[in-house]
Structure 1
């Protein structure tokens, strides 16, 4: 299944940098994931972001999301050249 990513009128991908998140269990049934994000580069610079979207995930979906984020992040970090890696 292929998804269509959201683009602007110039064909550029529309992205919203994540500035924070909150996770919590709700009624011991689902996971609530609240993601804070910046709408504009200016908001990102000033740290004055008040945008948030909230998701509810079944426990299995939360585990799958965590696994995909972890494996993708690890793959990206491992593919960096030695000069890109931090010294410590």
Structure 2
């Protein structure tokens, strides 16, 4: 009786394994047949995303030019050196 149960288990597991292998083979075959269509769809989606992307906002100019900041810092440092200088 135990031997019959083991045989039944072996036949059942073999059937399941063969079915799964067949399923994997079919999925691979369908993937191979539809490869070109998938590439075309991916390219179309990429183009669609690029076209839908809003243009970047124009670069904002600073309210005060950088040269003015540099000059202000230089003046501040000179005044600070004069205040800290030993007498």
Structure 3
């Protein structure tokens, strides 16, 4: 299951609020675009990202980093996301 989570990228704030829940990455991406448009902000300004959640969650739940990952198990990771940023 995929979810949009509110993530300010602050290591001190481990708990992440679930904004919405989706069956596929495609529907999560559509929801992220809608949220971006509704807030009239760019993706990185929305503090929202798509994650794969290991257990069932609902909108409004709070989850910790050990209950989600950026990619689903077995999901094909785009080439640009496989190489770490660096020199």
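A value of 37.4, 111 was computed for Rg and Dmax of the Cα atoms in Å; which of 1, 2, 3 is the source structure?
Numbers: 1: 16.5, 47; 2: 37.4, 111; 3: 13.0, 40.
The structure behind it is 2.
For the read-out helix-only ellipticity at 222 nm (-39500 (n - 2.57) for each DSSP H run of 4 or more, over all residues; to 500), a value of -28000 was computed from one structure; give its label from 1, 2, 3. If you can, show how the numbers build up before the last one.
On the way: 1: -9500; 2: -28000; 3: -6500.
Going through each structure in turn, the value belongs to 2.
Which of the displayed structures (1, 2, 3) returns the greatest value of distance in nm of label points 7 Å out along Cα→Cβ at positions 8 and 32 on calculation?
The structure with the largest value is 2.
Read-outs throughout are calculated quantities, based only on the coordinates presented, and are distinct from any laboratory measurement. Everything numeric in this text was worked out from a predicted model, so none of it was measured. Cβ atoms are built from the backbone, for glycine too; each structure is taken alone.
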